[in-house]
Every structure is written in structure tokens, then in C-alpha cells.
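Just below sit the structures, each encoded as C-alpha cells.
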Structure I
Amino acid sequence: MKAFHGPHRPSDEHDRSKRLAAIAALMLLILGVRLYYYTGPVFANTQDEGIYLTTFAMHTVFSNPLGFSQYRGADFGSTTNGLFNPAQIFQFYVGFEYPILFLMKLLGYSAALAIGYVMFTSLIEGLFLFLIIERLAGIRAGLLGGILFAFTPVDVLFATHVQPLVPAMMAVTIAVYLFIRAAGGATAGKARLLLLSGFFIGIAYITNPVGLLPGIFLGAAAITMPVWAREGHSARAMGALALLAGFIIAYSLIGAVYLAEAGNFLLFPMADHSMFAYEMANQPLARYCVTGSLCLQWAVGSPTFYLRLLANMKVFSNPYLTYFGYSFFAFVALSLAYLLYFRRRAAARKALFFMLMFLFYLLALSYLPVLASNSGGTITLSMIDEQPYLSTLLVLPMTVVLALVMESAIVAFRGRRPALFAVSAIILLLVAESVMVLNSDAGVYRASASTLRAFTAYVAANPDTSFYAEWQFSNAANLLTAYRYSIRQSGCSKAVIAALPPGSDIVTGGTISMDISPDLIESYDSCALGNMSGYSSVFYIRNALANYSGARWAPPLVIYTKR
């Protein structure tokens, strides 16, 4: 990997000043974009935010310890055991949860604090993405890539919500940066850098299991590419072993806890595999039979899921959100031009590494089997659960390749105006497309939670009132308000409502997410309204989600007070 030796490191005080100024400008841009599109938790899409925030609240507000003793002796072959549903398995993502729990122990429970931590990891991700590109092609290329990263919708959206994907990608980006340094640096420090790279892959993995895919790619690269220039296969094998050792060290930090509490050092991968089997057994599947004895299945989507997602075409999993925002066609066209036009240049080998990374991720996310079953002589291979948020993996390789393409065009044409104009046009095109996606998706997020936010504002203005609501709505409201007010779950029967004291407020309507079945709240509302007497409306607000075409259900929020 001599290609990773680059002449682009700052060599004098002027270059160092330019580098620091570029980094400072990028950090402000990345932070500014994420603050602009900040929505706070909306309990939307996968409902994950509610699960994570409940976990944080249980351990900080109510002092329940985080432990794994319930998994001692668990049946990992069960697909019906509640221990393996996602709401339980999320507690294993300790690389995401432990830092936030630590901050909350110091500063107190807050949904905004959790999002602030995720946003901080996005800044670090952007910093190391800049450092990777700068190392390969200089400060200007790093700035080009940093601008694209700042507006990448999938990173912006998940950097402003309580989700582990961006923290995991931060660790992956650090790992790739260390790997690139090992490939292009002095022999003496390679083993240490690869050990650290493997360590951050381990941190990514225990933050979210998708972090294992970059580890597989880097391990294969360490074996198949000359990590130690002019040295043989043994040196490459040692590089892969250094990566593996770093990964084991990182995993052992939590593996020791699993061993002590559940008697199982490998509890996380075993429980995660069981969760996948649980999901495959309990949700609709897309199934394709290659032959009479071999079938492939996906939990959602289809074999072309990520290609359609990257092209901003409507995907099966969600009628509203597109997430990614890059023009996949622009990426493919520029990549082909790079390989054809710049193939004789050393810089092409740098881009090739990330093109291969992108292809590996794309194929793995769609076609990597992680579960096999045999029924009646028919073998069924289940692929990785396709979800749009896994496209966070694709941000790094796509951004690096695009930045190297544009920098090479500027260099090849010696900075002439046509080259600068073309690069500027590409940047503007990609940023404009991303902004359109962000405006749409963030608008849907804000609209889907508008009645919930209106309710929490009303509660804060009436702190001495007791409120009664459907259990999911009340839970979300308590998570947003840190359990400071009297917001209670309530049944809707005539006896329950009649027993409420005078002055009690009953909450009906409202939308708490895009995907939760409206039947849950609709049935509660019908039941409550049919059994209420002696109540009058004190608050009404229309749900902004009704402004979006295709919104299937957007009832107003109405609060009734017992007189």
C-alpha cells in the first residue's frame, strides 16, 4: 500500500495554520448543519429512541442497575423468548449506552444530553474523515470531503437522534484512519497502529453489531494488501493478527462483565444472533427461491434495496424518508471516470481501496447470510436485516472517493477554471440534493412529533395537574420531560374514568411516531371518549403531519378536564 504514502502532511507553520483553519471551519459547518436540523427525539421510524431513553431513565432516574444476569442459562435457540426481542438486545450496545449513562450520572437525565453526545460523535467522525482524505490528497481534498459529509442526510438525521449508528461510525472512521496510517507509515509503528485500529473496530462492534463488517474488510485488506511494504505473507498475517488482538481487547472490556454476570464471555454475539432469528420468525419476509432446495430471504426490502435507497428511490421500509441524499449515479459516473482517466496515477490506488470498501459493504448489507435453517429438505439462508440506517456504513467510502475524484480533476487540469467550475458544480449539486432530502425528512420528523411537543409544553405550563393518557403517549411524554410531572398511564373503561379525581386531565389523539399502528391510540381514544361524562375540552391542536400527502393518520391532540 505504497499508495497511502502521501506528500500532503503539513510541513511548515503556514501549512499547519491552514490545516487548523480548515478543521475549525469544518467543525463549525458540521455542527451548524446538525443544530439546524435538530428535532430532538421523535420516537419515530423504528421506535428505538423510546427504548434507549427508557433504558437511560431506568438507570439514572430510577436507579435500576444495568445487568445481564437474566441471560444466565438462556436458550439461544429459542425464537419466541422475549429475552431476544430488540427491546432487550439494545441493552447490549454498551459502547453507545455507557458513555451516555456516565454523562447522565454527572449531569442528570436528559433526552437532549443523549442527543448531544451523539452529535459530538458526529463531529469526531467528520474530523477523522477529513484527516483520512487530507492524508491521501491534501487539505483541499479534505475540505471537499468534509463539506459533503456535513450535509449527508443519513449522518445528519442519526446524529440528531438517540441512535447508536453515528457513534459506531465514529469508531469505524478512527479505525480506518489508523489503518491508513499503518499502511503508509514507518514499519516500526505499524503493529501498534493496527492494534489500535482493531481496538476501535471492537468499540464500534459493541456500539452496534454492524461495526463488525468494517473489521472483516480491514482484516482481509491486511492479508491481501502489502501492509508492510517489501515484506512477505508473514508480515501481512501479523498485521491481521494485530487487528484481531485489538478487537479482542476492546470486546473483553465488556466480555468480562458478561462472563461474571451470565457465565458467557460471548454473550453479545450469541444474543444478537438469537435476536436476528427472533426477528426472522416474527415479521414479514421477502423470500426468493433460487432452486427447489435453496431459498434466500430478507426481513424487509429486496435484493436491490440499497441500490434503490442510494438512488433516492422509494424503498419498502418507509413511505416518508429517503435518508441518504447522495446521487448514486453521480458517484458511479465519477468513480468510473476516475478509474479510466486517472488509472495511471498513484492516486487511483488510493481511491480503489475505498471503492472496494464501498462494494464490500453494499454486497454484505444485501447478501451476507447470517442465519441458515433447514425445513423439509429446503435450506433457507437469511440475509442481514435490511434497514435504511445501515447505509451509515456507506458514508465514509463514498465521501472519500468523491473527494479524491474532484481533487484529482483539479490537479490534472492544474487548477484551471473549467476544472474548478466542474468541481464546484458537483459540490453544489450534491449539497443541494442533500438539503432537499434533509428538509423533507426533518419536516416529517418534526410533524410526526408536533402534538407530543405541544402536549409537553402544555404540561410544563400546568405543572400541578395530573394527566392521564394512553401508555405509549404517556411514556414518551415522561421521557421528554424527565419524569418531572404527573403524566400517568390510564385505562379507558367507564369505571377507571369515573374514579379519576376532579381536575384530572385526559389526553386523547396525538401522534407519537410514524410507524406505531394508529389502532393502538385510536382504540384508546374511542374507548375513552365513549366513557367520559362531565368533561370539557381545555386544549386542542391539529397535527402538522396532516400537511404531508399520504399521511395515514394525523388526529388532533385534545385534552379534556374533569369538572
Structure II
Amino acid sequence: MRTTKRAVVDTLIDCGATHAFTLPGLGITWMLDEFYERREEINVVLTRGEQTAAVMAQTYGRLTGRPGIYMGQGPFASTTGAFGILEAYFAGSPMVVLTDTSCYDGFGMYGVYQTMTGDYGAANIRQSLGTMTKYTAYATEPNEAVYGLQLAYKHAQLPRMGPAALILKSPVIRREMPADERVKLYPSKGYLQYTPAKIDTDAMRELAALIRKAKNPVILAGQGAQTDLARGRLAAVAMSAGIAVATSYNGKGVIDETSPVAVGMLGTWGAKSANAMLGKADLVIVLGASLGPDYLRFRDEDLIDPSRQTIVQIDIDPRNAGWVYPVDLAIQGDVAEALEALAAHDLGAGRQRLADIAENNRVHGFGELPATIAVAGALHNSDIVRALDRILTPSDMLVLDAGTNRIWITSMLRLRTPGQLLVPGGIGGMGWSLPAAAAAKLVYPQRNVICLVGDGGAAMTLNALSTCVQHDLPITVIVSNNKGLGMVRDNMKQRRIAVDFSDIDFSLVAQGMGCHGVRVDRADSLITAIEEARHARVPTVIDVAVDPAASHVPASDY
């Protein structure tokens, strides 16, 4: 007879899982022998912390479109690991969380430490995970463990994608599956069937007519357009019809930002050219974007105003269209399919529109870096932008963290290779980029992965470097080290408290973890260090001395 834990591992593989990310404890530890038996089929990636494991699983899901498997012991999977689960929830990344009640073979009612059963003296893991997942199954019987995992996989992959969880009551994990099942189990394939909605042809005909009549149509592209197929079709449609393309934060880099139709990223910390172009649009075509307040300057009517603009929203989830703003036309379906259907219609002449976009970008200085000066022995954030502008190739991936270093890149760096940017677009927390870069290198081993992180974020998840060394993931990490919380420091202006850190030489720490480490205090040295890191066989950490006084662009400029 097979045990529940064997059935769970079998079901993971049956559902298509190839990687699982973990720092094991209790119930997950009990399952490891079964993962060992199937080690040729599913790769268990050991990390140094639940936060790192959860972020790697979230990033894996985001990049592959298949659920990333995150495994951990109940109290820690649902707390320390919540960072990655929440990112998956807000960003719409497919993830399956596998955890347990941590009740030590049925001692949950007796106040045993670590227990998460929800009894007196215990925390309630089902309640906790229910607040941050699309679906949470709680298995108290062996058959429920298999069926709950199948449904978790199903929910994680359905639009809008996100995290789903299976909680195992700890004693069930080692229990034998009944020989004569009262509840019959079936193969996973039938539960995972899904046929996406087809694009409505009449609606696309109506949209084409709106584009022909529009003087200043603008496409607002979001995360839903960030697929290889959608990116190529978006560029072709926008160029042929002369439609300006502005992006949300999650949509940045969806097209070549030096293209004649690109106007940049929207928002308070976005490009003035993007904000201005959207503000004067008479037709706004929203592709896979939520129209969230965070990148529309909190419902600034100078950007979007339904009373003066026609708004068309295309989204794979019908609940997202007309969610934040009322729309004139809502179309359900995949963005790539919608663009393919749109390309078959006459969308009007684009010559004048292209001229208007060029003038808009000239007036608002799109792509022009401001003149900046750093103190001797330090770089300015703009120096990092210039270095990346020179050094990035089509084979590179750029992974960002939170904070002021991200503001400079997203607002000032024009990306030429669509799809090469990876950002924390859910909760947007500090420390995301290091484990995310490790996962990106795991998914794309042939690409050079460059991670940019502040010293604050780097200190939070530096343990991810150990995972990179252990699993042969030679990423390049640029630490923008300004000895503090740059964004918070800038916002406080002269009233600074709880924002300045003692100095850490991350290059020396990295060397102690088996990485190559170098400290940089000149712009030309940064370019050399990045070039050398391309050929390194271990992770490289470049600690860049950044002037603490180098502020991000003030909001008053917008």
C-alpha cells in the first residue's frame, strides 16, 4: 500500500511539476524520502529560508506560466514565506503552497508548540493562508490530500492566476492510502482541463472602428501583454497604425522603448512623455492592465477621465475590465489573440500619429537623463542607469528590487529588448530581487541574469547567494549601496530618522559565501565589473558605492 506522502509526490508529478522550492520542516521533512525516490522527475531546490523559497516559486511560476511549488512547515510557510505568497497573489503568478498543520501526530489540541490547527493555544493556518490565496484545501484524510492538491493546481492556473494552497493535517502525511477507497480518486488531467474564452469578432470590429476615428489613440499595456507572442504583435499593430504605447509598471519593457511608438512608463515615478500622451488621448486601449491607482497617480483625471475619453479594456479575466474605471467596451480574452484579430482590420493611417508621438517625446525629454553629480569616491544612481544602458544585450535579463534604485531604472532606462525586465509587481517588497534572479537563472540558464538591489534589500535575502552557489546559478548582483533606505530618506528630506544604515561591504560577504565579490566607486569600473561577471562560473556581487545624497526625481517635477 502506498502512503499519503507518496501519493502527494505522485500527484505533483502527474500535474506537471518539475521543481519544488523549500526549507523543509516537520511534515515536509517526512515527505523528503518520497521526493528522493522521484528525484529524476522533480528537482527539489533547497534554500536558506522560507522567504527565498517562496519568492523563487513565485518567480518560477511567473516566468513559466506553470505553478511554482513552495513547500514549508506550517508556522513558517505561512509567515516568513508569506512574502512570496503575497507577491504571487497581487501579481497573478501561479503558485502551489504545500504545507502542514505542524501538530506532531495529533497533538494539536494539547497546546504543542508550532501547531497551526486553529485549536485553543494554536494558530490557524487555514485562516491565515485563506487571506492570501485563491483557494486553500485542508486535508484530514488521505484521499483529500490528493484531491485537494489537484484542485490547488487547477485554481493556481485559472485566470486570473495566483497562489493556491494544500494544508495537510500532519498525521495524514505518513498514513497509508486505503486499499478500498470509499471516495474514488481520478487522474489529474481531467481536473486541469481549461478552454480559454475566444475573442469576440464583433467587439474587435467595433474596436477597429474606434481606432480609425481616433486622433490620439493610446495603448496602455500591462502585465497581461508580457508574453513573447503578445509583445511581437503589439509592436506590429502599434507601428502600423501609429498608436502610442504607454505602459504600467508591470508592463514596462513590453516593447522596444526606443521604438517610434513608445512613450514610456506611466505614473508619479514614470516618464513625463507617457503621462502627457495618455492625458491627451481620446481613445485608451487597455491591454492586460488593471488601471490601478498606483501607476495612474491615484486616479488623476489629467491622465484618465471616462467623461472625456473612450476606454476599451481587454483582459483574460472579465472581472478586471471595468474594475477600476467604467469602460465603453470590455473584451474578454488573451491579449495576444486580441492583437492578432485587431491586425486583420483597417486601423487608419499612422503617419500623423507617429509625428505627434515624436513631438510629444521631444517636448517631454523621453530618454534624456538629467545632469547629476556625485561626491568623490561614489557614483550617482544615474551612473548605474548609464552603465546598464551601455552594457545590456538581448541575452540579458534585468531583475529589480524595491526602492530608489528601481525608480531610476524604471523612469530613466529605455529598454531595447522586450521582455528582459523582471520586477516585483505585486506587493513590491524589498529583498525580492535576489531570490527572483536565482529563479530566473534556473528557468533561463542560457541567459545572463543581472540583479539590481539596494543595500537594504540585499541584506534581507542575501542567503539566496548560497542557493545560487549550491545549485550552480551564476547571477550578477549589483548592490546600489547608499548606506540607507534611499527612497524613505529622500521623502523625509532633512528630518531623517531610522533611515541610515551602518556600512556593509557586500563584496566581502559574498566572497565568504563562495561568490566573486568586487567593490566599485567609479562608473567606468562598474562597466568592467559587469563585463567580467558575464564569464564568471560563480555568482558575482558588485558592491557599488552610491552617494547617499543622490536623490530620486522629486514629485514636484511631474
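Remarks
- Origin of the value 36, 32, 22, where semi-axes √(5λ) of the Cα gyration tensor in Å, for residues 208-471 alone was derived from one of I, II: I
- Origin of the derived value 3.0 (distance in nm of label points 7 Å out along Cα→Cβ at positions 96 and 240; candidates I, II): I
- Looking across I, II, the calculation of helix-only ellipticity at 222 nm (-39500 (n - 2.57) for each DSSP H run of 4 or more, over all residues; to 500) that yields -19000 traces back to I.
- Structures I, II were shown, and distance in nm of label points 7 Å out along Cα→Cβ at positions 128 and 496 at 3.7 was computed from II.
- Comparison of I, II - label where FRET efficiency 1/(1 + (r/R0)^6) of positions 424 and 536 (r between Cβ atoms, R0 = 41 Å, to 0.05) is highest: II
- Looking across I, II, the calculation of Cα extents along the principal axes in Å that yields 73, 62, 43 traces back to II.
- Origin of the value 2.5, where distance in nm of label points 7 Å out along Cα→Cβ at positions 304 and 336 was derived from one of I, II: II
- Which entry (I, II) yields the derived value 0.55 for FRET efficiency 1/(1 + (r/R0)^6) of positions 120 and 488 (r between Cβ atoms, R0 = 35 Å, to 0.05): I
- For relative contact order in percent (Cα under 8 Å, 6 or more apart) computed as 16, the structure of I, II it came from: I
- At a computed 0.5 (distance in nm of label points 7 Å out along Cα→Cβ at positions 216 and 280), which of I, II: II
Throughout, read-outs are computed from the coordinates displayed, never taken from laboratory work. Given the structure is predicted, the values throughout are model-derived calculations rather than measurements. Cβ atoms are built from the backbone, for glycine too; each structure is taken alone.
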